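Below you'll find a set of structures to go through.
We did not get these values from a lab; they are worked out from the coordinates using the rules stated. Given the structure is predicted, the values throughout are model-derived calculations rather than measurements. Cβ atoms are built from the backbone, for glycine too; each structure is taken alone.
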Structure 1
Amino acid sequence: MDMNAVGRQIADLRRAKRMTQADLGERLGITFQAVSKWERGETLPDTAILPELAAVLETTADNILSGGQRIVVYTKKLTMEDLRRAIRCLDDMGRLMGRDNPIYLAAVEGINTRMNSEIRDAFSDKHIFEVFVAEAAIQGLMAGAYLDPTDVRNNFESVKLRDIVLNKCTEYGIK
């Protein structure tokens with residue numbers, strides 16, 4: 001745990017609330033000197049006071065102790081092949097059920113509306129297909145999935161799309 005980062009986070013949250021160290025100390029029943037030591041990274045808040053500190057600063061104990069860094073708990077691992085296969089499944093659904101089937105049409109319409117694009121174009125255009133794969137990868141990251149950067153590097157023809165996904169991986173703490 002980075003005590004300086006914790007201290008900076010407490011100071012930033014306190015200032016955002018327009019509170020002085022004395023104000024925060026008074027709310028918590030401690031001295032402003034104790035708050036000052038936290039903010040300078042000399043000490044950490046006692047675990048008994050952490051829930052109240054988080055409540056006063058309108059955040060979580062995790063947010064304070066992580067120094068404001070996003071704590072990532074991956075919900076699943078995605079592979080680029082899984083993402084490609086998932087998009088191909090939608091095309092298969094249309095072929096198997098019929099492109100005029102209401103279930104297929106609802107799925108396509110939902111994707112098109114949410115993505116402001118036309119998913120069916122991806123079924124016949126390799127570049128558009130790869131754009132959808134990249135978007136699926138990014139959406140997966142945003143939903144808490146893990147992507148192996150090596151898998152990403154090896155599975156894009158478009159360098160630009162590959163780099164966009166890799167940058168998102170880095171943004172989500174995956175290197």
Structure 2
Amino acid sequence: MMNGLFFTEFMEMVETTWSFDMVDTLIDRSQVSSGGIYTAVGSYPHEEMVALIKALAEATETPTDQIERTFGNYLFNRFMHEYPRYFSGTRDSFAFLARINEIVNNIARKHFPEADPPTINVEQSPGQLSLTYDSEPPFSHLAEGLIEGCITHFGGGEVLQPDLATNQAGANTRFVLTRPA
């Protein structure tokens with residue numbers, strides 16, 4: 001199951017980026033069992049998100065991985081707005097992402113106790129940060145978009161490289177961030 005917040009934010013992104021008519025198009029094309037009616041406090045099968053992303057990709061002739069990354073960038077900005085205390089006092093993307101698993105789990109436990117958030121293992125070495133994203137729902141491109149949003153926000157110019165060899169249907173991916181020389 002996937003937290004309803006992701007669904008409500010996805011629909012909001014579609015409406016603001018494309019149109020309300022596009023939201024209707026997605027609901028019609030995806031034929032999701034919920035009928036496209038989501039609440040932020042509900043839980044829904046992750047397959048519905050997959051169906052919505054595929055429907056948007058088809059309607060806009062955009063690759064699904066690009067839709068997921070766009071949504072990840074959008075979510076990062078929404079999370080900054082909704083949970084500012086997790087961002088305050090952080091100087092750069094390395095410092096923020098080094099504690100991302102703790103942040104994700106704190107938000108999930110406090111606001112969504114039934115959630116099963118992804119695990120993000122962090123390894124740090126001089127000039128490099130490695131994040132291994134592990135989650136049952138196959139949303140590694142969404143995670144990539146969140147990381148891209150973080151890099152953009154903090155403006156450090158880090159280079160992000162997903163290690164596609166670790167990707168198992170989008171559920172497990174290693175991301176390496178390198179500081180500019």
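Here semi-axes √(5λ) of the Cα gyration tensor in Å was derived from just one of the structures 1, 2, and that gives 48, 18, 12; the source is 1. Name the one structure among 1, 2 that semi-axes √(5λ) of the Cα gyration tensor in Å, for residues 13-68 alone of 17, 13, 11 was derived from. Clearly, the read-out refers to 2.
Can you spot which of 1, 2 the value -16000 was calculated from, given it is helix-only ellipticity at 222 nm (-39500 (n - 2.57) for each DSSP H run of 4 or more, over all residues; to 500)? Of the options listed, only 2 reproduces it. Looking across 1, 2, the calculation of semi-axes √(5λ) of the Cα gyration tensor in Å, for residues 93-132 alone that yields 18, 13, 6 traces back to 1.
Starting from the value 3.7: which structure in 1, 2 was distance in nm of label points 7 Å out along Cα→Cβ at positions 5 and 61 calculated from? Traced to structure 2.
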